[in-house]
Structure P
Amino acid sequence: MSCTTSQTSQYSKIEYEAGPCFGFCPIYKIIINSDRTAILEAEHYNFTEGERGQLETPREGTFKSTINKEDFDKLISITDAANVKTLKDSYEDKRIMDASKNNLRIYFSDGSKKEIKLSAGEKPAVLTTLQNYLSELKEKQKWEKVN
């Protein structure tokens, strides 16, 4: 019995976009493809501590990396557990004005897509776990600047 799986991922791409807040929240979009390649579109506060006026500076850049197999498999496992097709399209709390607005887009191998709008407030724990893991993956990669 083998511990490896040869099945193809049901996801062609996973995107997570974190928008600005009324503070120094990282502003970025991370794209993780089914071949484990990743692109980071870093705007502000990803590689530097927050400072006033930084939003007027040029964006940090575009970076690429490859997610290691163990981390990628964990991402797929967390995404599977979230069962995203059954989740609502929005978990935004309009009463919380200073939190960043985030978007999670899951592209499936069959050509379909699920987009979920997120902000602070209540959401399923599996969705919080997925958000946190995507943020963790962004932090632990060795990013190579391409632009």
Structure Q
Amino acid sequence: MISVTEARAALFALVSPLEVEEVPLRAAAGRVLARDVTAARTQPPFPASSMDGYALRRTEVEPDAMLKVVGEAAAGQRFEGTLRPGQAVRIFTGAPVPAGADFVVIQEDVTRRGDLITLGHNIGNKDNIRPAGGDFTAGQDL
């Protein structure tokens, strides 16, 4: 009987490494990378909403709180202002969280009438915000 190390050495002696080959992504299924791939940028590049809802200040989260909706943020469309006390911004999944906001209440936990929202009673503590670089950061091995 031979050791595992000897068996591996014997097997590796029977094979030759393949040359590196570049193929289109759609033809790469089942293949192995020949070298490390690093991220060219940070993802997400900004704190982003992970839910559809309303961006606001965590300190204002309480049952029946009423806030004025002053704008909207969608993926690719940033709210340009700064959130002030008593204000909220309608926000969609993937959108940048507005300056001044640190919490996203999901739309199911809010009642909206015109430009006013009223917070529900079971909001919870999860902020529903993906941090900048939460997936990966520039230069990180992927």
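Each value in this text was obtained by applying a stated rule to the coordinates, not by laboratory testing. This one's a predicted model, so the numbers in the text were calculated from it and none came from an experiment. Cβ atoms are built from the backbone, for glycine too; each structure is taken alone.
Of the structures labelled P, Q, one was used to calculate helix-only ellipticity at 222 nm (-39500 (n - 2.57) for each DSSP H run of 4 or more, over all residues; to 500), giving -2000. Name it. The structure behind it is Q. When relative contact order in percent (Cα under 8 Å, 6 or more apart) is calculated for each of structures P, Q, structure Q gives the greatest result.
Source structure of the calculated read-out (log10 I(q)/I(0) by the Debye sum over Cα atoms at q = 0.12, 0.13, 0.19 Å⁻¹, -0.61, -0.66, -1.04) within P, Q: Q.
When you work out FRET efficiency 1/(1 + (r/R0)^6) of positions 12 and 116 (r between Cβ atoms, R0 = 25 Å, to 0.05) for each of the structures P, Q, which one comes out largest?
P
When distance in nm of label points 7 Å out along Cα→Cβ at positions 28 and 124 is calculated for each of structures P, Q, structure Q gives the greatest result.
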